[in-house]
Structure 1
């Protein structure tokens, strides 16, 4: 199978519906961390996804079953592991959260990021 140039997805030109959602109540630690997602691509096997995520101030428990590459476009967040160690990420930061990571994600200032996710099955 050979794909042509039309198969390339340019986020700036690719229109998708924005999904709005709340973090599950049992995961919320503080605030009202409303979130939105613009998923620009999902692979045919549904294991690989890429798009733009945005979160409002608040914190919630996280437990990664997927590998995620992130690039922060705006705002800042603090990511804390289950031992209490934390990092603050802000505009321009690029990082990977591996599957198996658990802890807390706290949005300090409305945060927007590019995400690329691989879900192991």
Structure 2
């Protein structure tokens, strides 16, 4: 029955879509489909880093530390999130990359959810 309610587990569901739980990429009619926002559950082992810098981002983002120690790098600035609930927000056009200083879990929200726009991890 499709009652407009979806119940899941972030860790389990994230495995199927590179961590992304909610956004334009979910099927129409799925309560997780949204053109307004994207939500990601990121589980990163110690030492993992983004394969390359994100350049020319067209969305605004919020990253919240759930557990661990996680570093965000921006041009000329490094931000370390180390206490549960620490967060960082960056705007459109802000280049960035990241590094998991310890085993880390983070939740990322991006808006808007832009169809056809993806940045490869390669």
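Okay, here's what the table says:
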quantity: Comparison of 1, 2 - label where distance in nm of label points 7 Å out along Cα→Cβ at positions 78 and 94 is highest; calculated: 1
quantity: Which of 1, 2 leads on mean projected area of the Cα convex hull in nm², for residues 22-69 alone, largest value; calculated: 2
quantity: Structure (1, 2) behind the derived value 31 of relative contact order in percent (Cα under 8 Å, 6 or more apart); calculated: 2
quantity: Identity of the structure behind 1.3 (criterion: distance in nm of label points 7 Å out along Cα→Cβ at positions 62 and 86, calculated), options 1, 2; calculated: 1
quantity: Per distance in nm of label points 7 Å out along Cα→Cβ at positions 30 and 102, the highest-valued of structures 1, 2; calculated: 2
quantity: Which entry (1, 2) yields the derived value 7.7 for mean projected area of the Cα convex hull in nm²; calculated: 2
quantity: Label whose coordinates, when mean count of other Cβ atoms within 10 Å over residues 6-13 is calculated, return 11.5 (choices 1, 2); calculated: 2
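Taken together, the values in this text are just the output of simple stated rules run on the coordinates, not laboratory data. If you're wondering where the values come from, they're calculated on a predicted model, not measured in any experiment. Cβ atoms are built from the backbone, for glycine too; each structure is taken alone.
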